[in-house]
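Every number here is computed from the coordinates shown, using simple stated rules; none is lab data. The structure displayed is predicted, hence computed values, not measured ones. Cβ atoms are built from the backbone, for glycine too; each structure is taken alone.
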Structure 1
């Protein structure tokens, strides 16, 4: 059963990725694959977590890998609209400092 819906919208050199549901061990593989396919030519990557209910460590690893890929190419990645639950996970794991986060 898939527990994550991924919506992507590209506007020239910007890619917005909206996640709906749960980003866990199973769904993180799909996210990584989908994002990597769409990264070439992107200068700004925005993850919108408005409807993300939960993120597991596997999801955090994907975000770190994508962030490193973007940083290596002098590109920007940011995360917006964290729910309180997801923000707590980022805080407890220390990941709140690893990303550019806008609320």
Structure 2
């Protein structure tokens, strides 16, 4: 069952897994070692990430190797875009205000 993308990334351990996978593919064993989490915990979170399209896996001999998928992150980025524009507007206004204060001195 798919859950909302924000529910997926709201969980801190899943964000940690995503952060590791951001630097490249990793096996469950690699993730267990790097994150210092129990294997069942890593596997549980990988299942949620996989079921919701955040990661895919491929067989490599006796292990599964996980990597990030672009689509859910593109959806998050699209959702954030209007807020990014809003913040950029406010930062630009702040910059103009500071420059005008600086030129008045």
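Here are the numbers for this structure:
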item: Origin of the value -12500, where helix-only ellipticity at 222 nm (-39500 (n - 2.57) for each DSSP H run of 4 or more, over all residues; to 500) was derived from one of 1, 2; result: 1
item: Identity of the structure behind 1.4 (criterion: distance in nm of label points 7 Å out along Cα→Cβ at positions 46 and 86, calculated), options 1, 2; result: 1
item: Read-out FRET efficiency 1/(1 + (r/R0)^6) of positions 30 and 78 (r between Cβ atoms, R0 = 25 Å, to 0.05), computed value 0.25, structure in 1, 2; result: 2
item: With FRET efficiency 1/(1 + (r/R0)^6) of positions 6 and 38 (r between Cβ atoms, R0 = 30 Å, to 0.05) derived as 0.70, matching label from 1, 2; result: 2
item: Highest-scoring label, criterion being mean count of other Cβ atoms within 10 Å over residues 54-61, among 1, 2; result: 1
item: Top of 1, 2 by Rg/Rh (Cα atoms, Kirkwood Rh), largest first; result: 2
